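Structures given as structure tokens follow.
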Structure P
Amino acid sequence: MLIGYARVSTDECTLDVQVWHLRDVGCEAIHEDSLLEDEKARPALRRLLQEVEKGDIVIVYRLDRLARSTQHLLKIAESLRHKDVGLRSISEPWMDTTSPEGRIVMTVFAGIADFERALIRERTAAGRLNARQRGIHMGRPAKLGPAENARIYQMVTQGGLSVADAAGQFNVHKATIYRIISKCRSMERSRES
């Protein structure tokens, strides 16, 4: 069975052109997602992916109507493959997973997506390292300042206050108190050496 999927986006006003092309190639059923529905939810796409059966072929006018990214396209294509369902694009004739050529294209897409993920990880790590080297704090802002940290350290190590009591008094977790103590001890050792 040929099953069409159409989605309208901000650059298109109607689904008419997509639906016309899908009917023209012989789609027996067409699932449509419109702008009125939540972009991420895509109820028609979700329904289509649940209803397809072995031997069906999902047809789209263009691949960008089906997926938001290469990663998303690969996820959908893999889901279809597991059900022995094909995927074709009218505007991109090289995309037909029912043919050996189309399967090769999907393999290349998978390699590109993997490469993109590796680049993103590499750039993110480099950006974090660069920020740290410039003294920029990463993560949530510290709940307690240096003066409070010094006070807690003194109260626990010299004043006899328990870690649990200090945590309760400053409204933080005990692990925070232990980190403060460890950091203050490290700073003391570095000053002594």
Structure Q
Amino acid sequence: MGTVEGGSVVGARVEPSADVDERAVLGTGTTVWHLAQVREDAVIGADCIIGRGAYVGPGVRIGDRVKLQNHALVYEPAVLEDGVFVGPAAVLTNDLYPRSVDVDGRLKRGDDWRARGVTLRRGCSIGGRAVLVAGVTVGRWALVAAGAVVHRDVPDFALVAGVPARRIKWVGRAGEPLEPAGPDRWRCPRTGEEYRETDGTLALL
């Protein structure tokens, strides 16, 4: 297990092959696995798992109990709230109009574009190899299916799939599809929690 100079990862576990910048902050109980990279000024909360080969960009903010699976790529200035899951090889992008060079053929630098981060709200999950386009927000407890390409905001409790991603069902906090429970009402088959649908949005009763 490795540590970072300055004590910014006290109470965290960092595998020797991981690359954690000394300006990053890791919460107690967090583990950074082999070959992962955590860049400068990133802040990762408590009890998180940063999987093998995952990437966390400069200044990214990650809450508590977040899981980044192997080779997930989280580009700045993304914000991940508590309890978020990001599946293997998922990508959170940050540039709507990517170019390597400007119109004069010169290599673009950091000041030549404005990064737009993805926001993942509390408890949502992103399936493996999903791609989230710069600037989108995925709502609380929503679920993005594996391989989906998300180009617009995802409502709370929505299950979206496809290219481009569209809502195909509602899911509850347990992650399972909800079942009809009357007009504009839905129920979770696992927990029994009930939800009300209003104008294309869902709320826990």
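In table form, for the structure just shown:
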| read-out | value |
| --- | --- |
| Identity of the structure behind 4.0 (criterion: distance in nm of label points 7 Å out along Cα→Cβ at positions 28 and 116, calculated), options P, Q | Q |
| Source structure (of P, Q) for relative contact order in percent (Cα under 8 Å, 6 or more apart), computed value 10 | Q |
| For 1.7 (distance in nm of label points 7 Å out along Cα→Cβ at positions 140 and 156, calculated) the corresponding structure among P, Q | P |
| Comparison of P, Q - label where Kirkwood radius over Cα pairs in Å is highest | P |
| Read-out helix-only ellipticity at 222 nm (-39500 (n - 2.57) for each DSSP H run of 4 or more, over all residues; to 500), computed value 0, structure in P, Q | Q |
| Entry that produces -0.82, -1.28, -1.38 once log10 I(q)/I(0) by the Debye sum over Cα atoms at q = 0.21, 0.28, 0.32 Å⁻¹, for residues 20-67 alone is calculated, selected from P, Q | P |
| Origin of the derived value 7.9 (mean count of other Cβ atoms within 10 Å over residues 132-139; candidates P, Q) | P |
| Kirkwood radius over Cα pairs in Å, for residues 76-123 alone - highest-scoring structure of P, Q | Q |
| With distance in nm of label points 7 Å out along Cα→Cβ at positions 164 and 180 derived as 2.9, matching label from P, Q | Q |
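Every number in this text was worked out from the coordinates using simple rules, so none of it is lab data. Since the structure is predicted, the reported quantities are computational estimates derived from the model, not experimental observations. Cβ atoms are built from the backbone, for glycine too; each structure is taken alone.
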